[in-house]
Structure P
Amino acid sequence: MPISTPTLVTRVFRRGLNIAGRPFAYAARSCFGVIRSVLTDQPAIALTFDDGPNPECTPALFTLLARYNARATFFMVGKLAVRHPEIVRAAAQGGHAIANHSWSHLSLPMLTAREHYEQLRRAEDALSPYCEKLFRPPYCHQSVSNCWHTLLSGYDVVTFSVHAEDWLPRSSEWMAARLVGQARPGSIIILHDNIYRSILPAAQHDRGPMLRALEIALEELQERFRFVTVPELLRSGRAVRENHFEGGLPEMEPALRCILAEQRREEESRTMPPEK
């Protein structure tokens, strides 16, 4: 059946818009795109860990990584880093990279610009002098304005290309199989050495299954890959960027707003002058 003239015109017009918009889409990815992976010919992948430091899991993780000569990147929560500066220091001394995961793990799209900058600044201060200019938004939530504020602060936003849903009650074997099956040169893998301020009813706070899954995966992957930090991986090739603007599911919003209200009350009490 021949295509009608209006339909043909519509298709041509849409294709023209798509082609005309490509330079703008490319510019947006170049300016605002998060780093998802790296295009490289090197057999290297980056392991990353969020939400720490955790006084039980993180040191155990250092031992496991050292066994496989693996270096990783730890996206740390500033509020926890202040409590455990010895773990932050041990990570740096072990050759790992340390990056910013905010001060108190709040959903960025809910914050004012001032609160956003404070989350970045206070975490950077807590992680000093080891903090790389790399940032992973809590819950991976960010808006266009959040991305802009982060860039103005001198940070690159890093997400991931491989995950094992280790924040849920998955078996070690299931998680290991997912990591091994999805790993490619230039992959950025996300895991968690701590689960901080989860809003999921089935959140997996026990990090034992994750550690076992990682051990299985490292054993299988060590013949194929080197395990490097995100800065090292970026130096080996070209960053693959994508636009990523996400605020979470609507059903998550009440719990996220409760966490934010709690944090704001805490900040107000911290800054209030003492009673005479």
Structure Q
Amino acid sequence: MPNIGSMHPYVVHVVIGLLIAGAVLRLVSLSGKWAWTSPAATTALLLGTIAAAVGVKSGVDAHGPAERVPGARAAVVEHEELGERTRNIFFAVAALELAGLALASRRRWFHLASGAVGLVGLYFLVETAEHGGELVYSYAGGVGVRTGEPEDVGRLLMAGLYHQAMLDRRENRSDAASRLFEEMGRRWPDDAEVQVMAADSRLRDAADPAGALSAAERLAGTLEDARLRRNATLVQVYALAALGQKDSARAVVERLAADNPTIARYRALADSLR
């Protein structure tokens, strides 16, 4: 069979939607109030079970890169086992639904059994989804590597460096934060946003206002994005203030405030430098 690992994120959402809808509709149908809910439940459960089989296959095909992430193997294995158990439970539900279609005289009993087994299946479905979310968001399983595109791997690395640097900054590990932002600046020299962050880090983390000022001044004249220009200008302002050049800092921020009259904090910053 072909490798369908790249389809896993799409398939699992279809599985979750169909199986939850089918199981809930089956329970509602047992009240006998809405006749349409019974055939709707059967349809959703049968389609959801087929999708679950495809979901397990796609998950098995996708597990390699995620499993090789250091520390992630146990989470991958647990997610796979839960997915297989959920699929098997809904195989039983589907069999009960098909038996109900074939044996009309005992249909209600099969529907009662389907509703009961479906409740168990829902529990395992939620557990499987929760562990899948943990694998993606806590272990970065599949993030950046699902498509196989180098650019996606680069974005994954950038995100990891950024979040670790911000954590280091919050926990007062300035040297570590500075090294990570510097590494980002080296790796992505043509990324304007990264370069502005690196300049800001030279001021905040490396305590190098002269270096931050030089970097920000080089950037300010080349940036097309208005937000990034404002951020680079603010780096200049704070660097000048840190160097004791308050008059120059005030002149720069006053121009910034005049160009952006709706942003009150620029005027407040200018006033604080008087």
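A short reminder: the numbers here are calculations on the coordinates, not readings from a lab. Nothing here was measured: the structure is a model prediction, and the numbers come from that model. Cβ atoms are built from the backbone, for glycine too; each structure is taken alone.
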Structure responsible for 20.5, with mean count of other Cβ atoms within 10 Å over residues 111-118 calculated and labels P, Q on offer: Q
P(r) over Cα pairs in 5 Å bins from 0, in percent, for residues 79-150 alone was computed and gave 3, 17, 29, 23, 14, 9, 4, 0; which structure, P, Q, did it come from? P
Given 4.1 as the derived value for distance in nm of label points 7 Å out along Cα→Cβ at positions 47 and 71, which of the supplied structures P, Q does it correspond to? Q
Given a computed value of -14500 for helix-only ellipticity at 222 nm (-39500 (n - 2.57) for each DSSP H run of 4 or more, over all residues; to 500), which structure among P, Q does it belong to? P
Matching task: 11 is the computed value of relative contact order in percent (Cα under 8 Å, 6 or more apart). Pick the structure from P, Q. Q
If mean projected area of the Cα convex hull in nm² is computed and equals 20.9, the structure in P, Q: Q
Parent structure of the calculated result 24.0, given that mean count of other Cβ atoms within 10 Å over residues 95-102 is the read-out and P, Q the choices: P
